[in-house]
Structure 1
Amino acid sequence: MTDRSADGPSEFDDLEARGISCADFFDGQFVFSPGGVKRFSSWTEISLCGGILQISPALPHGTLVDREGRRIGHRLGIAIDPVSGVLADRHALPCDTGDLSAVEDWAATLAGRYLLFLDLPTKPCVIGDPIGDLGLVYCPKAKRAAATLLLALDRPIVENPRLPHDLTEDTASFYTLGQTRDAEAFRLTPNHRLDLGTWTETRFWPRTADVFAPDGYRAKFRTRQIIRRLRHNATSVIDAFPTFLPLSSGRDSRNLLAVIGRGLPRLAGAYYHHYDNGFRAVFGSRFRGRIRTGMKVAMQVAEAANVPLTPISEPPLDEDLEDYPLRTGYVKSNAQPLLMNTFRSLPEGHVCLLGNVMEILRANQWRRHPPGPAPVKSHAFQELLRLPPELDALSRIWDGWRQEIGPLAGPHLYEMQFVEHLLPNTLGPKHYAIPHLFFMSPFADRALIVHALNYSLEDRLKDVPNSTLLSMAMHKLKDIPFR
């Protein structure tokens, strides 16, 4: 096989023995490596930041330029500007590119699923979306960064003693707090930039506690702001790409359907992903009735919104699902290979809009919280991140993160952990397993996250924000029962 360098993980040799091209296997991904190292001859190749960025044909990307039209970086994925919408194939930054803080402030306004490789005069770096949805794993020793773990390595995996792989396989634990299966490779923490000179992370958002200061808005005005911005994000994507909306019987996809409103006819389709076999294979037949009920609810929602709904079922399971850990970098699988299999029947080249991140509106991280209003480490570490307390190294990493974010986020520690240490290790990596579609969440937007956190915890626990949003955006959906 000629589409990779000679050195790398042993999994590459296994793929070669099966006659599988790594360039095809890792479709939808990317690699940044030192100059002179070529891995995939069929991928787009760009020299910047002192290295070579190689991009799979399935991954959207575009050039970033300064005000004078000089190239200063490259965008991977889909980024949405709060005014102009989806960033074009060639986008001029509206700020002084010699001022790193100004560039970071601009990047913090973007929504979507993206990474920005910035070849700035002051500092070459990478900045990503608010939830690490377009994931990046990097190995400082190899000076490589990539979409997933195997592409970031120039050698076989060195097992990580801080979080043993067996623990993620045999228990509810998953790789988090920047950890991967490899001892010397790390996942970029959302809202941090990766310096490509020192290969270190630095937080760029939030910089001060003022970000989370009470906005003083009445709930309805705040909800109106959320609807306006979420509609802008979703319809900007619909107008730029053929777009699907997977519709469930839950709150988040219904919220998206409601805010899209007049943009619904421009959707390429709305689908109910019917995971009957997948759920029963993993959880048992007790879920069968819930699945059927969920489908009826989704059909009611679609009928009320006058949107044609197409049920999709899983195609036959095949051996490709066994490759899920390799494609995603050994992230926690659970039922994901089976659930994601339902999307295989959808035509390629489309964007799928998801409702993730909106869980913050209903305070999902505070359920089963110990009595009292203050965040508690045991709940955060053991209940939410599902890590056993005896993992001393990870406990110290968590303590360091809390010391950094605590003064900035105040009472919103659980939500920031959800954004920075749960979603990037569970949501983003799985999307790389289905490269013929591009998944993204319009609510992956720092401004929307801040708006959501301005509702009182009591209101969020009572689901007031979701109820208000549906009443204001599309009232006829409000009274349809949820699953």
Structure 2
Amino acid sequence: PAAADLPHHAGGVCDRRELRPGSYLLTVLPEEPFGERLWLPVEVREGGTETLRVELAARRELRVTVCRRGDGTPVAGADIALAAVHPADRVAGLALDDPILAVDEIRPLRGPGPVGSIRGVAVGRTDERGDVTLRAPAGHALVLGVRSPHAVSRVVALDAWPAAGESLRVEVDAGAVVRGQVRPLAFVERFGPRPEQLAAARADFANGIDVDPSTRFADDWPSVVLRRAGAEAPIVAAHVDCDGRFELAGVPAGSYEVWLEAVVRSSRRGGSTRDLGPVASITVDAAEAPAELALDAGPFVPARVRGTFFVDGEPWRGVAGFARLTARGNAPVVAERDPGGAYESQWLLPGRYLPFAHFEVRPGVDRYAYDLAPIDVGPGEEVEVRAVVTRRRLELVLRDAAGAPVADVRIRPEPIDRPEFAFEWRFGERTDAAGRIVLDPAPPGRLRLRAFALGEDPRKAAPSIDLGEIGADRREVELRWPLAAAGGR
């Protein structure tokens, strides 16, 4: 909470009466010269009164010297931050995307291990000798973050406090600064803040109401990311500015692929970050300043597609859009419907798409019916389409050898002719008490029907029971349950 929301009590006594029973963590943020006490456990009982005495200690001075590994050259102008980690056992192997936390900034800890958080407690910058003095609270698990344009960022666990008069020596590897620009500007503008947002922010800034838009929207522009060849984890990343310019600081020596990251909107509710590229390959030598990069994002400028939709010959008024066909399946992009009934999307990355109509068959379960005539869109194109969708309804009934219905069996339809639709049907559907499943809409084309045996988890394994193949024109199918395959179930 903001500082104004925190209770301040004269006399050092805080009396809180509205706490519900449960487990709490208490944090005390005193003024200088005292240090914080963070995450003190408190148990509140029903109808009970808890008294907790918190003892404060003065902050301790910590001298830090940052130098280059190998030759010991001082690293001047490096940003330094101390942060407290809770719980303490999360310190081991801690990795941070950004090693610098502002004072009182809190971030949740990601990755394996217990739930935890990290809080900034002190910041500074090294002088020409590579030295900085920080004042830190005692009694916490602390880590030290180092960031410099010409050194590789590092996070160091503060296992032991230096003796009086001594300095904590932190060695860092030399790093390079990689600069460049992403073109065309149409790519940057499409994936950046909306024009109306920028216009309003510039007007507010001119009137002294808000901060500079370049600062306010700094994290809303696309990113340039360096990765090792074949790896997914980023080594260094930075957002571009409104002109597409970027600076990657502290880049370790080595060979990299250069990728772009942008948030692609798939519906009015939001989108997802997509990796685009690689757009270049570079080799960085920390001892030499690399040439500026000119990155061509032209192949990734989204197309604008507009069209009318018909389902079974009737104009469609529900949710519709375009599904991009990829090696892993299809990725639906929902289009906006205007008052005249036409659908439009401005977010189709270049590729091949199928128009679709969306159906929510029950809460949380989405199904799609497709126009099977593909649409190919190129970078920045404007395309008009007329989508004709056929909705297939398929009824399955599962019976045993005696003709009795078999209930509560999960059956997965696997598209033979259109394997790109398999992913959305990976969990299948369960038979009801009458052994019946209605797929509406059902996947198009020929289908291989498979069932999960008792104990098979559809999230971890493929179904083991083959119920046969059906043709593309089938609408009602009666299936026989092979008792031996399921141990007589």
Structure 3
Amino acid sequence: MQFDTVKYRLKHEVDPESTIFAAVDLIESYNFKYWLSNGSLEFITFLEAVNEPHYASIMEEEPGIGKMVAFLKSTFFNPASLLDLDETGIEKKIEAASSMRDVLEAKTMVLTAYGEKTKLYEYIMNRKEGRWGKYDGIVIDKEGLTNRILQYIVSDNDPALMQSKIKFIYGQLPVRLSRGKFINWIEQALMLLRGVQASEMDDYCKMIADIFYPEGVKGYGEQFVPLYEAVNSLEKSLEPDLDEKDVQGLFDKVKAIGAYIEDAISLMLLTATMLNNMIALLYSLSKSSAGTNAQEAKAFMDLMTHIATLEQGDVIDKTVVEHLHAIEKTMEKSMEDLVKVDGLLDMLNNSYEDELKDCKLTEKTVVLNRVRELSSANYFLPLYEKDREDQVADDVYVRQKVLRFSELLTEVIDREDRALNRARIGNVLGMLNVIHNNTDAIRDYVGFSLNQCRDESELRATIHLIETEISQGND
């Protein structure tokens, strides 16, 4: 039964039960066809990437990642086993891939935390005396800078771009907020999110906490140990009397650390993408979908079997290119069909809930919804809904979150260097929702921040960083 026929029969209630079965089979079949093609393309990209030397060195340092890559190669190089219809085997493969995906997510969070800790030291180093040249008694025009900042912010009518500019400015201005004022700022930013689901508020608050105190991320200091030690070596930036050569050496380290983190996260996401492809393919695999797409399944198995025979390091030859051309010819149509069946899935979800229950197809449609979500930009979108109340973040919920952050703030600030504390607050201000909704409020904060700062090197750094951004924005 074709798409248009199914849609017509549902709309006009023609034999609803058999039509619903046909609709689910159709959705599953089109998804299976799409993920066969997409999986082929992604797997070739994946193989080419993991053969790169910089990824190989990361896998040597973190053997767990290498094992995941080996697992994916072994799985796709045995396509007959991958597409075996045994339900128990399918469940075990999905469970294994899902477990690996969870590990990758945790590792990515640790890498991100190392990146955030590096930003703290970079923030401090940018404000070292002499970083932006000798001062020679040049008068700093704070009012002029404030006016240029406001002009820069309002020079674009796009609200999202204006918010982005304000966040950048606030993240670079000297931090002179008292502890109480900073907590009040956090509360105002969170209050802007009142009414969202509690889970969304939880995620936002975790992001704030991880930026403020990245050392609190689970696994920090335990994974990617050489990287952790390299980040720790940047503590030298806290020393008061560093010469220009010392500072430049630290910036060179920052650059190297940043490059490593970028490569490592890229490898995590490449691997997660392949795991998502594998899970989606298995979720949409059934006797019906495999039978309907027998020709496509055979082409997939032939391609995977052939790639497995190629020499190590070689991914593409004439045969592979021919397969890729054949896939590319049908991929656009496959994506169009996927959009159609997504609409059909929405129709079933929204209008046929009782009928799906009667036909014992509710679980199947839940799985098909997961398949659809696996194509989203969120590499680690949860596959299973967590059991939590459908709670809304109200004023009380927000204040509970503020209290918890206040406790973290006190714990961290009371034991650490002032420069590092200011860097933590500055980085948070650079990502928080903007609480000032008019130019007067923005002007007041910019003026307060500049006028309260008595550290000339910090003022010079502020001017340099902001003026550079303004000049680039005006180009």
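One of 1, 2, 3 was used to compute helix-only ellipticity at 222 nm (-39500 (n - 2.57) for each DSSP H run of 4 or more, over all residues; to 500), and the answer was -24500. Which one was it? Before the final figure, lay out the partial values.
Details: 1: -8500; 2: -1000; 3: -24500.
It must be structure 3, since only it matches.
To test your reading of the models, identify which of 1, 2, 3 gives 17 for relative contact order in percent (Cα under 8 Å, 6 or more apart) when calculated.
Values: 1: 17; 2: 9; 3: 40.
Traced to structure 1.
Just checking, which of 1, 2, 3 has the largest value of percent of Cα pairs over 20 Å apart, for residues 114-185 alone? Working shown, then result.
On the way: 1: 38; 2: 45; 3: 53.
When percent of Cα pairs over 20 Å apart, for residues 114-185 alone is calculated for 1, 2, 3, structure 3 comes out on top.
Comparing structures 1, 2, 3 by mean projected area of the Cα convex hull in nm², for residues 250-393 alone, which one has the largest value? Each step should come with its number before you reach the end.
Values: 1: 12.2; 2: 11.4; 3: 15.0.
Answer by largest value of mean projected area of the Cα convex hull in nm², for residues 250-393 alone: 3.
Could you figure out which one of 1, 2, 3 the value 87, 64, 50 for Cα extents along the principal axes in Å was computed from? Mind showing how you got there, number by number?
On the way: 1: 60, 51, 49; 2: 87, 64, 50; 3: 82, 55, 43.
Label of the source structure: 2.
Just so you know, all these numbers are worked out from the coordinates, no wet-lab data involved. Only a predicted model underlies this, so the values are computations on that prediction, with no experimental measurement involved.
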